[in-house]
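The structures considered in this document are given below.
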Structure I
Amino acid sequence: MGFLRRHAAQILGAIRLVNGASALLVPSMSARRLGSDPEASPAPVYPLRMFGVRTVVLGLELLCGDDRTKARSLRVGRFIHASDTVSAALGGIRRQLPAPIAVTLTLISSFNTLLAFLGSSAPPSRLRRTLHLGK
């Protein structure tokens, strides 16, 4: 758990950047991974791009932002990723998503929530070192 706590910001930033970039740049591929056929129903493409923009910005905040931005992004990330987790779980429960996809999304979002909590709850001196904010 120590490794995750120390590197939560960087890991979460990288996950956000990769997931956001794929949703933004190749939303049709992301839609297919969610069990949707974007050729038959292109509606998911637009919200995926919006999700992609949000997620890229959040990832860049953690990877390139100043100390205040990174700390805020970790704190806000707790709520963002917790709501993503609940949404994925509800999507599975309500059968709006295929069960294997809902489980995968719930697990990924849960891990992201854990990282946001670990990173934002690190002691200030450790958080500064983790975020490269000084000694």
Structure II
Amino acid sequence: MGVPDSIEARRYYRCALERDEDARILLMRGDRTTGAVYLSGYAIECILKALILSAVPGAREHEILESFRGAKAHNYEWLRTIYLENGGARFPPDVNQAFTLASDWTTDLRYVPRTLTLREADAFLAASGRILRWASRRF
């Protein structure tokens, strides 16, 4: 497992790891499942942004950072497309499966007043972990 060369990619990478750790701490409490899934979803978003920034030439970095604004910048499919369009590696089947499980994540989760079940949260964080481990090997 390496670290991205780009300073901006490193920042997103470190944020992804921090949000993942935060999510796992909340999940260990057992009663903070919704918060855990919310933060875990942000970890996925951040690792995708780190992958994109690692794939683009330095001259395009500012342009890409500017594109990370607005609702689309939280959309995994949009982020994955940008990554692939810039020469990123195809996702292996197990990572695609993890994305399928995580694909209903949205920033609107912050407005969900219910507590997700431990089973739902465990499944989401397992998928997130699979994505983060694969992505971390791409640097």
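Things to note:
- Per mean count of other Cβ atoms within 10 Å over residues 38-45, the highest-valued of structures I, II: II
- Read-out helix-only ellipticity at 222 nm (-39500 (n - 2.57) for each DSSP H run of 4 or more, over all residues; to 500), computed value -22000, structure in I, II: II
- For 37 (relative contact order in percent (Cα under 8 Å, 6 or more apart), calculated) the corresponding structure among I, II: II
- Each of structures I, II was scored by Cα Rg over 2.2 N^0.38 Å; the highest score is held by I.
Bear in mind that the values in this text are calculations on the coordinates, not laboratory data. Just so we're clear, the structure is a prediction, and the values are computed from it rather than from any experiment. Cβ atoms are built from the backbone, for glycine too; each structure is taken alone.
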